[in-house]
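So, here's a batch of structures to check.
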Structure P
Amino acid sequence: MLIDTHAHLDFPDFAGDLDAVLARAAAAGVTRIITIGTSVEGSQRAVALAEKHPQVFAVVGVHPNNAADAPPDFIQQLRELARHPRVVGLGETGLDYHRLPSTDRNRTALDVIGDATTADLETGIHAAAIQNQQSIVFEQQLDLAAELGLNVVIHERDAWADTLELLRPYSGRVRAVFHCFGKPPDALQQVLDLGHLVSFTGIVTFKNATLAQDSVRVVPADRFMVETDCPFLAPAPERGKRCEPAHTRATAEAIAVLRGATLEQIATQSTATADRFFRFTAARPGEA
């Protein structure tokens, strides 16, 4: 048995053949799929899918790239959705500075002010406003997770230090998984030291993904999960095509090779970790 701990089944990529996608997942040994919200509307769709399909569960949240569009009452809407028996976590939430309006992402948003043109200054202020809004929405979801006793799915891109800084005060109250983890072992250790987990995608099958592969080799057996992030990041040799939950198996196979383990061992370990993190061991109506 495998669990795809991070999928986006509500995306239009799956609108035409979801039943076939789920059948292929079952045939590959993927017995449960967690579909992840990226907005209030997407979270509502995730819950609806979980209601319809017994092997699907939902995580609800607002992605950092959607933070600016979150409605004023988004936390109340997420609070109501999170009480649904098919919801097993909050997210994905976090910080993403990858698309900030800056010509140099190695400089912080306001570093340009000292020798800035007017255009540079406006760009830096705009970037800082986006960062601030993402931080607010992230913290509000962490507060909600602490309130409801739910774990959190973290999205982080080009915002490592700020993500850890915002998450650190919640140690002992909120546990998180850093999804789509692709960083080296020293960053992995920072996550582990704070009591959190990581999850690996098909990136670990890419020839140039040496940092992720190094982390796969050293992560403790009870501190990682597997996922697809579908429809993105199909593993080799399907790279470039639509990813789907059945591809969880290829990722688990690659992890097994990197760790000198069997597929059965990786499946057993990662499934047990997902059971604990998403609390599947508690009775949940409709579980297959």
Structure Q
Amino acid sequence: MPDPLVSVILPVYNREASIERAVRSVLAQTYRPLELIVVDDGSTDGTRRLLDAFGPAITVVTQQHAGPYAARNLGMRHARGELIAFADSDDAWLPRRLAAQVPLMQRPEVGLVFGDTVHVTAAHDGAARTGLTSFRVAPPRRGRVAGQFAWCNFVPTCTVLVRRGCLEEIGGFPESSAISSDYLTWFRIAVRHELDYADEPLVEYTVHAEGISYDLGRAIAARITLFSGELERTHDPDDPLIRRLLFNLAMSLALAALRGRARSVDHPMRIAWRTAWTMARAQAAFWAAAFAVNQLRVRTRRLFS
């Protein structure tokens, strides 16, 4: 059978310093066929000029500044492929990114495939590595793994390859939050389909001051809001998986506040304790102990791996 067309969606907002590197890395893929759709999210710098220089090799779509999730949804509406891949404007794909992933989609049970990333310190070729990878920070899971999302988001968005139909059945990305909506999106897909991953680095992921790791409290608070809405949407206030996920997020927010990494959130401890108690109820002590054990395991693994 012919190889499926992969539609690559790359949202960008004011990234003239790194967008050329990101586009070049997609066009350098060893896999074909692919199309690259770049969504200019209302850039006001020289980003559009640099994109136009690529000519017909890419498709450029524009929108007024509305954030990366609205941009990804817009890109999906222009995509022709049955498989969708996501790229970020400050990262760079390694040449085998798609070649390593597309074969994993041969099983129809698999709705989404992801992979590892190498963390680098700047968005340019030859940037120093931090020594971390995404899989070292959050070990990957394959199969029916929705329950594992209660502990962390182990799917790096810049490595996702997903069936178009899986995204369409959940309505694409939520646009109510400017950050963390990918966590909810991958969770929704995992509830319905199997996940798989390529056990190798596929992307150079840039860690910088504009990333969510530098505003941890804000990211966790956004996740609490998103998954609280998901709990309401399910019309099942006792959904055990989402309640456990929200409890762990609440504990993570409390931990971030204690470490001084939630200064951008108003009253983070109040949000954390209220959410934790509401979700856990009589199981609070047991869930808190399990959270503490998991934190110890995660930090030990990072230290010695």
From the coordinates of one of P, Q, distance in nm of label points 7 Å out along Cα→Cβ at positions 12 and 204 came out at 1.7; that one is structure Q
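Thinking of P, Q, which structure, once distance in nm of label points 7 Å out along Cα→Cβ at positions 60 and 180 is computed, gives back 3.4? Kindly include the intermediate steps, with their values, before the conclusion.
Details: P: 2.3; Q: 3.4.
It was calculated from structure Q.
Work out Kirkwood radius over Cα pairs in Å for each of structures P, Q, then name the structure with the largest result.
Q
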Note: mean count of other Cβ atoms within 10 Å over residues 28-35 at 14.6, derived from one of structures P, Q, originates from structure Q
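Taking 0.30 as the value of FRET efficiency 1/(1 + (r/R0)^6) of positions 92 and 252 (r between Cβ atoms, R0 = 25 Å, to 0.05) derived from one of the structures shown (P, Q), identify that structure. Kindly include the intermediate steps, with their values, before the conclusion.
Working: P: 0.75; Q: 0.30.
Answer for the origin of the read-out: Q.
Given 17 as the derived value for relative contact order in percent (Cα under 8 Å, 6 or more apart), which of the supplied structures P, Q does it correspond to?
This value belongs to structure Q.
Any read-out appearing in this document is the output of simple, stated calculations on the displayed coordinates, not a laboratory observation. On a predicted model such as this, the values are computed, not experimentally measured, just so you know. Cβ atoms are built from the backbone, for glycine too; each structure is taken alone.
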